[in-house]
Structure formats: structure tokens, C-alpha cells
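Scrolling down, you'll hit the structures one after another.
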Structure I
Amino acid sequence: MSEDPGARERILAAAVERIASDGIDDMRIARVAMDAGVSTSLVHYHFETREALLAEALEFSYELTGEVRLGEGSGKFSGHAERLAGMLDQFLPYPGVLERDWILWIELWLRAVRHPELRPTAGRLYARMREWLANAIDEGIHAGEFRETDSMRLADRLMALADGYGVRVLLGELEIEKARHEIWTELAGELRLPKEAPPALDRAAGAR
């Protein structure tokens, strides 16, 4: 089969949108192929199963949004607390790309329960997010802006809170700003920060 250099990326981009809109079980390979401008046989050539397509689509989405992740060398935050608040917003399902990526995560959680081969994907992505958060917390500690703490443990707690509150937000059971406030309150108590979170400067990048 002749190789189209951009085909794999187009397939993944199309799969991200289809999984988010239709769900992995109702996603049709023919629709993904049509959206990507390729044949169905080429989709099957690159991805043998739906689980493989889901796993790589989620990693693709993470990498794509990671290229414009908040606070990474942008210099637009006035301090470490403001940067941490911006990062927190990347873990909540704000409308747009963040909500879309959240839906992909939920699809991954559901499938990984029955398909253990997907669990390493979740583990890798969680590990990268944990490291991203922990590094930001450590930088705030070293700058004297945050109180000393176990940064990895706090990063795990933040992700767990974001997961729990995020699901309730998606279900319409909780307002997203309430979720943000509750998570920030936990961070503020641990790091000795102001009780009110700094306003987020941008929610367009998306971490999830």
C-alpha cells in the first residue's frame, strides 16, 4: 500500500472529532476515512482495532494541545500562583477543545476497564500530567512563592479532584467555576496561597 505522508495524522485528527461526537462504539471507520480523505482500508492498515485508534487518538490530542500549553515559556504569567491557576483550568472541561478532550478521556476510562491493553496509555498520560504539575509546584516552592510540600503527591491529588469534579461538570450537576473554586481552595491551603484564585488568562489550549 502506497504511503501518504500526512494520512496517519489526518486519520487521528478525524478520529478525535468522531470519538468525541459519536463515542467509540458508535464511531464508524468509514466516516473517519471520509473525514480524513482516505480509504477505509488505509484506516485499518494503520489501526487494527478501535482500541488502538482510541489510544493513539488520545495521545495525538494530548500532543497537539500540548504544543500550546499554558505557561510553557510564554512569559505571560505574573507569578507562579497565576501560572498554577492557568494550569488548573486546563484540567477542567471548559467548552471547546477542553470539553472535547474530556470526552475522549471518559471513553478511554470506560474502554480500559474491559480492555487492559489501553491501561498503559492512560498511565503514560497521567504520568506526564503529574510531572508537568509537580514541576510547576516545585518551581513555585524554589521561588519562595509556595510553601514546601510533596509536589508529586499534591499533583496526584489535584488530578483526582479535577477528574471527580470534571465528571460532575460534564453531567451538568455542578457549575464549572464552583469546581475551579473548590480545587483552588485545596491548593491554597496546601501551598499557603490567596484563597481566591487568579483569573485564567486563556482556556483555549487544553491539557486533556
Structure II
Amino acid sequence: MSEIVLVGGFQEIIELAEDSGMTIKGIIDNYTFDGYENLGTDDDIEQFRNKIINYSLVITPDLPQIKEKLHLLYRKYGFKFHNLISKDANISKSATLKEGAVVQIGGNISSMVNIGQFVKINTYANVMHDSIIGDYSTVAPNAVILGNVKIGMRCYIGANATILPNLTICDDVVVGAGCVVTKNITEKGNYIGIPARKIIR
């Protein structure tokens, strides 16, 4: 049984850890969650570091830039990180998941997929064969990443979005909910619609 500390106390992640048989030794958050020790906030690392340094951390927020910031912060203090995978996820034996990945209930990761560090595959998201998801990216509920897609770092693929096969999405892209990406995205920014188009501000 793995012993972990959650960086961010989202209830769905608490339940995922419990259902996965993990022991939560504490939560780093502004709020208190019943039954779990609140260790303080990110500003209190020097006070609680020695108490929890032997436990692995799970970074829980969805937003890619926040995940990256938290990873770099806690790595500087010598922490290690843990994957959190639902027992009800479907992950191919030929897929690769790097450290810090979170895969929620119903997530599907198909053959030869490469999942970067601190990627979150949310509820019933579907990542098909030979796709690559870059570090810190999040794939929201029910999104579909079809075969041989390459998604860059710090991307957010919205709920029910679809990325058609053989496409590339550069770093720092937000694909809106329900969006359909039909061609490569080569400029960072926010994209909406069917087919996807960049929002010009």
C-alpha cells in the first residue's frame, strides 16, 4: 500500500486515492478535509518538509501552468512524486506513463501511447494508439484523442473535445469544450468551435 501526500485537496482525487488503496498521510491546501491532516499551504514547505519527505506527492490541480509550478517548487525541496491511477482505467501494456500522471475512472490509454510527466487523463477521456501527450497537459472528461496525435506541453484539451488522427498541437494550447480539431495547431492560444479556430483578442 502506497503512502502519499496530496498537493491540493480536491474531493474527487481524495476518493480516487482511497479507491486505489492508497494511504493519504496529509493534504497541502488552504482548506481542511475531514479525516485528513492539513499540513498547511505551499508557503509552509519549510515547516512540514521533514515530516513528509519520505512520502511521495501527488499534484492534483488541472491547470497545466499550476502543475508545472508546483512540480518545480516541490522538486527543489527534494520531494518525489507518485502516479495515481484508477483501478477502473484501461491502460495498454505497451503504453508509457511518466511520473506524476493521474488517470481517473474510465480513462482509456491505448497501445504505444506516451503520457508525459504530470499529465492528467480525466474521467472517460480516450487517448488512442501511438499518441503523445506532453508534460503537464490535461485531457478533460470524455475528450477523444485519436490515433497518432502529438500534443505539446501545458495543453488543456476540454471536455468532449475531439482531436482527429495524425495531428500535432504545439505547446500552451487550450482546446475548448466540444471543439473538433481538424488540422495542426502551430500557434499557442485558445481554440474553439467545429472546426477549431483560434480566438483573436
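Every read-out reported here was derived from the displayed coordinates using simple, explicitly stated rules and does not represent laboratory data. Since the structure is predicted, the reported quantities are computational estimates derived from the model, not experimental observations.
Who wins on Rg/Rh (Cα atoms, Kirkwood Rh) among I, II, i.e. which is largest?
Numbers: I: 1.02; II: 0.99.
Comparing I, II by Rg/Rh (Cα atoms, Kirkwood Rh), the maximum is at I.
Could you figure out which one of I, II the value 5.5 for mean projected area of the Cα convex hull in nm², for residues 58-161 alone was computed from?
On the way: I: 6.9; II: 5.5.
Among I, II, the structure yielding 5.5 for mean projected area of the Cα convex hull in nm², for residues 58-161 alone is II.
If helix-only ellipticity at 222 nm (-39500 (n - 2.57) for each DSSP H run of 4 or more, over all residues; to 500) computes to -4500, which of I, II did it come from? The partial results should precede the final answer.
Working: I: -21500; II: -4500.
Corresponding structure: II.
For which of the structures I, II does the calculation of relative contact order in percent (Cα under 8 Å, 6 or more apart) return 27?
Numbers: I: 27; II: 11.
Value 27 for relative contact order in percent (Cα under 8 Å, 6 or more apart) corresponds to I out of I, II.
One of I, II was used to compute log10 I(q)/I(0) by the Debye sum over Cα atoms at q = 0.12, 0.22 Å⁻¹, for residues 42-105 alone, and the answer was -0.36, -0.98. Which one was it? Don't skip to the answer; put the middle values down first.
Values: I: -0.42, -0.94; II: -0.36, -0.98.
It was calculated from structure II.
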